[in-house]
Structure P
Amino acid sequence: MARTPTTHDPFNAVAEPKRRQVLEILGANELSVSEMVELLGWSQPTVSKHLGVLKQVGLVSERRVGRQRLYRVNAERLKSIHDWVSPFERFWNESYDRLDEVLQVVQEKEK
């Protein structure tokens, strides 16, 4: 079965670690390419390439201010990824709860 092209599927787009880094630095911010280049330490073509893919799948939106383009995360498009990952949160919480129990036992033994 053929893979869905990266430029059509948000899951494939975020499979690339550099694209996840772009989403992370954008967070709740709105940044220009030059600001992202500075923050990430990548070349401008690299940042632009990954922004292009994220924009094409709708995970990033662009706004023009004069000659500058500002980018921000489109949180609504991330919802499908969030919805898929959410059921696994119970597993993580249970694992952390077990770790807390182990830590309590260790701390009590050290007293």
Structure Q
Amino acid sequence: MTYKTFKSEEIKTIFEDLANLRITVFRDYPYLYEGTLEYEKEYLQTYVRSEKSFLFTVFAGDKMVGATTCIPLADETGEVKNPSLKLGWTLILFFILGKVSYYRNSED
């Protein structure tokens, strides 16, 4: 296993691997997510636009098998940050650690 980190614009360089991992992991219960590569790439642009976003990845050989994202709440989408704004929170004080995605198949 190898570990790699990416920040901000660097995240764009591994969009396809990250998008495919997210689709694979979230397809299973309890999410039952039926995402597309196109949607994932658009969603991940949020992390590219943020100067303080961070991605931690795990690779088995050339295959990405794990990842987690981090982003300041202030840089998130409206859907994510609006509930906090309604509560009067100061968004700059919060940092979101995304879901940890890990794929393991019977060959690992």
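Which structure, out of P, Q, was distance in nm of label points 7 Å out along Cα→Cβ at positions 54 and 94 derived from, given a value of 1.9? For distance in nm of label points 7 Å out along Cα→Cβ at positions 54 and 94, the value 1.9 is produced by structure Q. Tell me which structure, out of P, Q, gives 11.5, 33 once Rg and Dmax of the Cα atoms in Å, for residues 14-69 alone is calculated. Matching structure: Q. State the single structure among P, Q that was used to calculate helix-only ellipticity at 222 nm (-39500 (n - 2.57) for each DSSP H run of 4 or more, over all residues; to 500), giving -19000. Computing helix-only ellipticity at 222 nm (-39500 (n - 2.57) for each DSSP H run of 4 or more, over all residues; to 500) on every structure in P, Q gives -19000 only for P. Set P, Q, criterion relative contact order in percent (Cα under 8 Å, 6 or more apart): the highest-scoring structure is Q. Among candidates P, Q, the computation of Rg/Rh (Cα atoms, Kirkwood Rh) that gave 1.18 used structure P.
Where a number appears in this text, it was derived from the coordinates with a stated rule and is not lab data. As the structure is a computational prediction, the values presented were derived from the model and not from experiment. Cβ atoms are built from the backbone, for glycine too; each structure is taken alone.
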